[in-house]
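Alright, structures below, take your time with them.
Just so you know, all these numbers are worked out from the coordinates, no wet-lab data involved. If you're wondering where the values come from, they're calculated on a predicted model, not measured in any experiment. Cβ atoms are built from the backbone, for glycine too; each structure is taken alone.
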Structure I
Amino acid sequence: MLRKISLAALALAASAAPAFAHLNPAEHGSFMAGVSHPLFGVDHILAMVAVGLWAAQLGTRKGFESAFWLVPAAFVGTMTLGFAAAISGAPLPFVEPVILASVVVIGLLAAMSLNVPTWAGMVMVGFFAFFHGHAHGGELGSAGALSFGIGFALSTALLHAAGIGIGLGFGRLLGGETGRIVTRLAGAATALGGVWLAVAG
């Protein structure tokens, strides 16, 4: 069963290409506009999949299995707070630079397979999540806030699940140590993607 879930998540990640565009709420509804929003930016996709990769690494430790869902849940929850801050008009400096930094930092966390307590992982990803949420709120436009927020929260959770599936899938398909190495290489590739985005931007 776990293997099937991992393969499905791998397929989802492969389909999450940057060719997605923001959907017009007037044509597609606020919920679908929210679902598409994280898929529009490569930086959002890379950061959210990297959260899943790192959560998969943290959750494979004995006694820390809750990291599988607590670390991604912390990202989604704190992202929602950032969204609420944005739509309430609260300013937040350096949103885009911090989002780019999140791709590099979370990618490096996965590349190093950094072992920290689950609560520390939650705090670390939560910091960056607030900025991601603020960016979503700043681009709300004519969409209804509640349905848009539910949409992008769901999309974000699915990207996290894809990252977890990739991390677990490599382990299942390639075996213990080889799977761990490939997962770490995927984290390193994410970090390099963040650097490239920063330089290209």
Structure II
Amino acid sequence: MTDLEQYLQTYFDFNQTDLNKVASFFKPEMIQKGGYYLKSGKTCNKLSFIQSGMLRVFVELEYREVTQWISTKGYFIADLSSLVFGNPSRWNIQALADTALYTIDKADYDRLGDFIPKWPVTEKLFIAHCFTTLEDRVFSFLSMTAEQRYNILFENNRELFNQVPLQYIASMLGMTPETISRIRRKQLI
């Protein structure tokens, strides 16, 4: 069973036949470090599962870049708004390391319901999972201190702190690299 199949089985109630059908639509894809999965202004026409590596979701503003998220092994990646509604993407998605993906293109994604009778329910659960993740991020920004946000990210994604430039992590947490340095120094005392 692939990582993708294990993830699908964990989060969604597929029987083995439906699991094999869904997984068969996903094709292997590689993105070299520094390569782009998606550039802002383009339409996202695929959904991918990260088998290995990591992708940074970010926007380039006039004077700085803002990192929205760093996605790692075991997560799906896409600009969901662009994928679902066909809008030009606001986000760039770039590989921070060589990244192996399982990818389904939009046309096949849109046809899954023709092959999997319970796909509408599964898709609803998938979208709800994405929305809940977003709600959790908004909640953390509204209700937690910078130090609390840092600690949660560190506890849940410790590997990021050894593999990702500090300014990306700081931006994702809504703080400056200097703030992260102060938090780290405080915790060492």
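Brief remarks on what is shown
- For 37 (relative contact order in percent (Cα under 8 Å, 6 or more apart), calculated) the corresponding structure among I, II: I
- A value of 16.1, 49 for Rg and Dmax of the Cα atoms in Å, calculated from one of I, II, originates in structure I.
- Label whose coordinates, when FRET efficiency 1/(1 + (r/R0)^6) of positions 41 and 97 (r between Cβ atoms, R0 = 25 Å, to 0.05) is calculated, return 0.95 (choices I, II): I
- Structure (I, II) behind the derived value 2.4 of distance in nm of label points 7 Å out along Cα→Cβ at positions 33 and 57: II
- Read-out distance in nm of label points 7 Å out along Cα→Cβ at positions 25 and 49, computed value 1.2, structure in I, II: II
- Value 2.3, calculated as distance in nm of label points 7 Å out along Cα→Cβ at positions 73 and 105, assigned to which of I, II: I
- helix-only ellipticity at 222 nm (-39500 (n - 2.57) for each DSSP H run of 4 or more, over all residues; to 500) derived as -14500 - corresponding label from I, II: II
- Calculated for structures I, II, FRET efficiency 1/(1 + (r/R0)^6) of positions 137 and 177 (r between Cβ atoms, R0 = 30 Å, to 0.05) is largest in II.
- For distance in nm of label points 7 Å out along Cα→Cβ at positions 65 and 169 computed as 1.7, the structure of I, II it came from: II
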